[in-house]
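Take a look at these structures.
Values quoted throughout were computed directly from the atomic coordinates according to the rules given, and no laboratory measurement underlies them. Values in this document were obtained by computation on a predicted structure and should not be read as measured data. Cβ atoms are built from the backbone, for glycine too; each structure is taken alone.
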Structure 1
Amino acid sequence: MKAFVFPGQGSQYCGMGRDIFETFPAARTMMERANELLGYSITDIMFTGNEEELRQTKYTQPAIFLHSIAVATLIGSKDITMTAGHSLGEYSALCFAGAIGFDDALRIVAKRGDLMQNAGKQNPGTMAAIIGMPDSNLDSLLAEAGQEGIIQAANFNSPGQVVLSGDIAAVKKAVELAPSKGSRMAKELVVSGAFHSPLMKPAEHELSTALDQIDIQPAAIPVCMNAIARPVTSAAEIRKNLILQLTSSVLWTQSIETMIQNGIREFVEIGPQKVLQGLIKRIDKTVTARGVDNAADIQSLV
C-alpha cells in the first residue's frame, strides 16, 4: 500500500516549481490562478526571489503548498490509500484528499502564514533541533529548560530527532543543556517564531474564524493528522485538528508508525526537497521512501 506525504516549512528553495510551470500547462494554469487569488506573484518569489524573501513565513507557506499540490494534481491519486503532511504540509494533504478545495486551501495557507508571522512578532520565540539525544531524556531536558520560560517539543521528527519551541531564553537553555543529556548536536534554528507552541496562541482565534468561513468536506483519502497521529476523514475532526495543530506538537514519528501499522509500505514525498524521505527512513528502514519534486521526476513517474 502506498501513501503520499507532503513537506512543511524549511523545504523551500530558490527556483522551486519553475520547471513544472514551464513544462505542464495544467500546472501553469494552477500557479497563475494562485497569483490571482493571493493578489501578488507568488511564482515570482518562487522562481526568481532571493532566499531571505522566500524564507518569510507569509511567502514560504503558500509557495510550498502550491509546489506540492501542483505536483500531486499532475500525478493523480491512483493507488494512494492514505496521506499525511508535516505541519504546513497537512494542508496540502487535505487539499489532495478532497477535504479542502484548491482556492480555499491556498487562501487559508496564506492566512495561516500571515498569522504565524504576526504571532512571532507579538510573542517572540525561537526553535532548536536536538539530534541524537535518547528520547527518554526529553522530559528532564524540558523540565530544566522550562525554568527559563515556555518550552515544548514542537516536532517529533524521527527517533533521536526532536525540535523544541518556546521562549528564547528557555530554548537557548535547552541547547546549552542538550549535550549533557546525550545529544550529539543541538542547534537553534532560523525561524520567525516559536511554531507549534503556546506562543502561537494569538493566531488561534483568527485561524479558527477563517476556517469557519471555508467549506471542509469529508476526506476521500484518510489523512493521518499531526496533532493526534491518527487517520481522519470527518470534516468536523479535520477542522478541530487544524486549530489544535497551531500550538500542539507535530507527531510525525508517531504518524508514520500509525501509517505503517495500517499497511503502508511505500511513501512518496510530494513537493520540494527530500526532508521527509530522510525522516521516514530513520523511523523504519523496512519501508520504501522516494520523492517527486521537479518536472523530470513527474515525467519519469507518469
Structure 2
Amino acid sequence: MGDNTTGSGEFSFIQLADPQFGLFARFSGQTNEQIAAFQARGLNIKPAPATTGFTEETRLFEKVIDTANTLRPAFVVVCGDIVNQWDDDAQSEEALRIGALLDDDINLHWVAGNHDVGADEGHTTPTDESLARYRSKFGPDNYAFQHGDASFIVINSAVLQCPDETPAELERLMVFLEAELRAARTRNSDHIILFTHHPLFLEDPDEDKPGEAHLTIPIERRRPVLELLGEYRVDAVFAGHWHRNNYASGGDIEMIASGSVGYPFGDDPSGYRVVQVTRTGLKHDWYAIDEMPDGSKTP
C-alpha cells in the first residue's frame, strides 16, 4: 500500500467494497425459513448448496484486480469487509495474495470494515485485539494520501459506528480527521475525498432510524463528522457495507455506497466503480464484474 502517490491533471481510480472472503459459504446451505428471515431484513440471500472456503470470492476478486491491471487507474481502494471473519488467517491471506497481483505501479489502499475488526455477527464493537490484528495484516486504519491536486482520507468507520470498547480510538480518529482535513484545505486541494466502510447516511443527513442503525453511522457521531466535512468542503464520501449501490447527498457532499465485489444483497451484481477526477469535478460509474467501461466483456 502506497500512501504518497503523486501525479497531475485528470486521473481515475477504482473503488471496490466488500470482497468479504467467506460470505458465500456463510450464506450457503440455508433453509427456506432462514432465507425468508434474511430477506425480511433486506438481505437478498439466494438458495445455494452448503459449501466451505471462498472459491467464489477468489474468482471475483482476481477478476476485478485483472480488470484494474487493464484499466490502469491511479490507484485501487477497497472500502472494507475484506474478510467475513476478522481472525481467520486463511481469509485475510487470500485477500492479500490477490491484492498483491495488482501491478506494482498501481497503489492499493485498504479500508477497515466492521468484519475486518471484529464488529460482526457475534460482536458489535471493535476491540483493541481486533484492531491490532487488522493493523498487523493490512496496515493503518486511519491514514491520508494525495494524488495530483486531490487529497484522500481513510478512516475506520467501525470505530465511529460503535466505539463502546475503544473510546480512545474514537477520540484519536476525530483528531486525525480534522487535522487531515485542515492540511488538505491548506494545500488548496482541488478535491477532498473521504473513504469509509459504513455510509454516513442512506437518504438524509438527519435521518435517525434505530432499526437501521447498523447500516450507517449513528446520528450523534454522524453530525460532528458532517460538520467537519462541510467546514472543509469535502466533495464526496465513498463507502460500501450495504452490498448494493446507494446514492445520497448532504449539502455539497455526495454520499456514495458502492455495491460489493463479493456477495450482493440487492439487485446490483458483483462489480466495481470507476471514478474519474478532473479539476472541476468527479464522475463515477458502476460496472458489473464481467463488464468493461467501453461496453465490452472482461476476458
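When mean count of other Cβ atoms within 10 Å over residues 58-65 is calculated for each of 1, 2, the greatest value falls to 1. Which of 1, 2 yields 15.6, 48 for Rg and Dmax of the Cα atoms in Å, for residues 26-105 alone, as computed? Structure 2 accounts for this read-out. The value -14500 for helix-only ellipticity at 222 nm (-39500 (n - 2.57) for each DSSP H run of 4 or more, over all residues; to 500) was derived from one model only; which of 1, 2 is it? Attributed to the structure labelled 1.
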